[in-house]
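Multiple structures are listed underneath, in structure tokens.
Only the coordinates and a few stated rules stand behind these numbers; no lab work does. Treat the numbers as computed from the prediction; the structure is a model and nothing was measured. Cβ atoms are built from the backbone, for glycine too; each structure is taken alone.
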Structure I
Amino acid sequence: MTEIRTPRLLLRRWYDDDLAPLSDINADPAVMRWIGDGSVRDLDATAEEIERWEEEWDDEGFGVFAVELLASGELAGAVGLSVPEYLPELMPAVAVDWRFGTPFWGQGYASEAAHATLEFALQDRGLDRVISVDRPQNQASLNVVRKLGMEPERTIEHPEYGFPLSVHAIDLTEFQA
């Protein structure tokens, strides 16, 4: 089983017990504001999301990790790699994504988890390049992108919702482990 330990976090595959805490995170409008169309997700939609993430692990050899706090064992959120098929103009591509519950904001967890995921992508999975796709107004997410050393590449429009998306990228030669 693929696991990554950082000084404060365990990035791991999903357990059945993760459904309720992730559903609570997905039900928070502040968390979901910048994700998809901004709507919250219920328990069933969260279960489907975890199932898709696990299928991506099986199909691609990478996916979205559950992020657990080492100190408490709490599920803080999710971080990982995904193929942004909804953006055909970017394909082929692999994106790094993250989502954390509001109690875990502002403590550096997203940067710590995303950096470990980027290292996993470029060094363990042999990817040459990883992107990030974010809403330009989401300054907290863009701060993480900057900390990762990702460079602005272009702005595109979300194909379904029409809002702008900022695409940032980093390749193996630019990554600082």
Structure II
Amino acid sequence: MIIYLIRHGEPDYTAVKTAGYLGFGRELAGLSKRGIRQAQQAAKNPIFDQIELLISSPYPRALQTALELSRHQAFPVKVELGLHEWLPAKNKAVTDDQAVAAYQAYRHAPNFCQTALDYETAGELKKRAVKVFQRYAADYATIACVTHGELIRQFTGNERTEFCQIQKLDTYKLI
């Protein structure tokens, strides 16, 4: 199976900030106008002629990106909970400052949580995404996945993935 990993378009946090949303509430942000244009431009990539299914993170910025990518194509779109962004704390709400601190600790020690926040480790992040991908391996030859930069980094090793950048996943990395 071929999997194309696509980072969502540029988000716009204005509405969630105006509403006073903190912590996980910030994840409700959609795309900026530029993010919509990025997704529309990415949709022109010839890989979408091969796509049998598009799976997406449940976060609005990813869903909106998936909508733009699928607007002129015949492939179905499915939302997958396991494709969400990295978790700065697995079992509690955190402030933005706590999330930043957890991410700094995670980047220093991605495979062993060293904070009271109990952040998601790199191995846990990759494992939940692999479970999602494996559910489609028998039925599809080529899928696309709209998700988040940190999840993509676990499969590609790339430190930075641009908004709406498309990267081909070598399926041997699912093992």
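Kindly point out which one of I, II the value -0.39, -0.45, -1.11, -1.14 was derived from, the read-out being log10 I(q)/I(0) by the Debye sum over Cα atoms at q = 0.13, 0.14, 0.28, 0.29 Å⁻¹, for residues 10-65 alone.
Comparing all candidates, it corresponds to II.
From I, II, which structure was mean count of other Cβ atoms within 10 Å over residues 18-25 = 17.4 calculated on?
Working through the options, I get structure I.
I, II: which one has distance in nm of label points 7 Å out along Cα→Cβ at positions 26 and 146, as calculated, at 3.2?
The correct label is I.
Starting from the value 45, 40, 23: which structure in I, II was Cα extents along the principal axes in Å calculated from?
Of the options listed, only II reproduces it.
Identify the structure, out of I, II, from whose coordinates relative contact order in percent (Cα under 8 Å, 6 or more apart) was calculated to give 17.
I
Given 14.0 as the derived value for mean count of other Cβ atoms within 10 Å over residues 74-81, which of the supplied structures I, II does it correspond to?
Of the options listed, only II reproduces it.
A value of 1.00 was computed for FRET efficiency 1/(1 + (r/R0)^6) of positions 34 and 98 (r between Cβ atoms, R0 = 25 Å, to 0.05); which of I, II is the source structure?
I
For which of I, II does helix-only ellipticity at 222 nm (-39500 (n - 2.57) for each DSSP H run of 4 or more, over all residues; to 500), calculated from the coordinates, equal -10500? Show your work: numbers first, answer last.
Numbers: I: -8500; II: -10500.
The structure behind it is II.
For distance in nm of label points 7 Å out along Cα→Cβ at positions 2 and 162, which of I, II scores largest?
Largest calculated value belongs to I.
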